[in-house]
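A.B. asks: Next up, some structures in structure tokens.
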Structure P
């Protein structure tokens, strides 16, 4: 769905949340179009420690939600139980009167088909504000609007641990384009990001990049809390 401005002001919606740049931009665009975003929804690992999709500490997503000013629903799940758990969360949101979900997918049709099938089963209307937008355009809009993000995970088949901690900026775009082998936005899972500042945030999040870990074919960056971090 290509969103205009202001015509959806009466519609309450949740945003499917990973903590990365695409879900952030989807929320930003949906708000501009007039959707009333009421919740963030995140799936966590079975022990609740990490985000299921990006591997980042779940507590950082709670801090993101606090900085944005929205409640976050986090459900724990295995990959095998992911769909059933997600549907349970959608049914809960539906009972709260939320009829719409905002998703940050760009153009992977299998992702869109999954989103549409699962949402349809739960009576939720999916909205994909970024769908089929050009990659470099999306990154430029992200940067130009003052969003800040770093890489917190990479698929080791495509990008090594030296990419962890890199800022998403104009230099990143140039460097990534020069490789010629990965999707600029990491749509195939080549890399994942953590957004820590921007126009939807009441204040930037403070953090310290820490340990780099190789786990199950992925490089992961641990983020530490500065002693001054509020909301721990």
Structure Q
């Protein structure tokens, strides 16, 4: 199957992008920085609005442009999430757009958190979740959607969320941040609410698979899921 690369600078007018399937090769590509002269354009602002609405509609904690075939460094994260125990309704989500972000690890202590991804969903609607270790504290420098420079110090779950999204810019997927013998929770879309309830209660989910089995379900060669450590 041939995939057409979408680049923001080619937009003559805003076209609503579509979420890429899990096996799309663009999800393994490195993204390009945004031309700062594009930031104030109506098309770019519409793209920012779109990413925010997609994150809110899907009850997500973050969303990056490469997940929609826009191979540029644009991410939206929910700034209302302070720690891993936060629960919020959709009307409590506070999206913030970060453009051309850079990241510096402040604390090299690693912390585990559960992760899923809207780009790691099988064609039958199965989601996959696993625990991922990431540095606990980072500093982020970026532009906001007005083109203004901002600096953020992110810790705990906020830091975890941003690093997950930042990996998309490097063409890295969450399954590449866990050891090759990791187990994944397999959750059909219709059972997402049940899975989240059990997880909040600290109860185990009964349906698991290996990384190799997950790769087969996603249609991704297993060698492309191999573990990549933080440098």
Structure R
């Protein structure tokens, strides 16, 4: 089955994932995760990247981004992926690919769907069994949301407040903590692959809109309803994306 063409759809929220080459733990050292976080901050500064959440693990990254329609996502991904690869290979006297193929982007609807995606990202290392609480992992948006730093902020707090219709950031922090606490009550936290593999997740109207905008042959995409969530799935490689780079 041929790989789907890549398309650029401005104005949406995107959950972006990118894995290290062959799923190797190339980000296992804190110094490399710190450098990658630095380059995310630089992308925010240089390209006005609106980051709503993120997690840097030992072998992949999650970024939740509101696209402002200025081509900032491809430019940002090129910057941070390229720079961390150059730095790592230089330090290790290593050659070859750092990242596994292209990054994948899933369009995320607003409201409860966005909240669920935020929680999914926050609990990545909890699901992996590395930590018991998200605050115990330093390289994540959870800590920045709940304990905002004075400098080098990555999270776009103003946009989060607008998206969830709260008057101040303290209200959002309370809301955010309640989502996490409720999810942590579940007996078994399992990976929900759809958040990292679908073309889009959201309500029925949203999914139909994305489906119409993406000029992909109907043979290679399908809409699935999973309880109250609609998913637009791609019937090709699990890690394609919809940005021209």
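Each reported figure results from applying straightforward, stated rules to the coordinates on display, with no laboratory input. Source: prediction; values computed, not measured. Cβ atoms are built from the backbone, for glycine too; each structure is taken alone.
A.B. asks: If helix-only ellipticity at 222 nm (-39500 (n - 2.57) for each DSSP H run of 4 or more, over all residues; to 500) is computed to be -12000, which of P, Q, R is the source?
C.D. replies: Matching structure: R.
A.B. asks: Continuing with this model, one more query. Matching task: 0.6 is the computed value of distance in nm of label points 7 Å out along Cα→Cβ at positions 52 and 108. Pick the structure from P, Q, R.
C.D. replies: R
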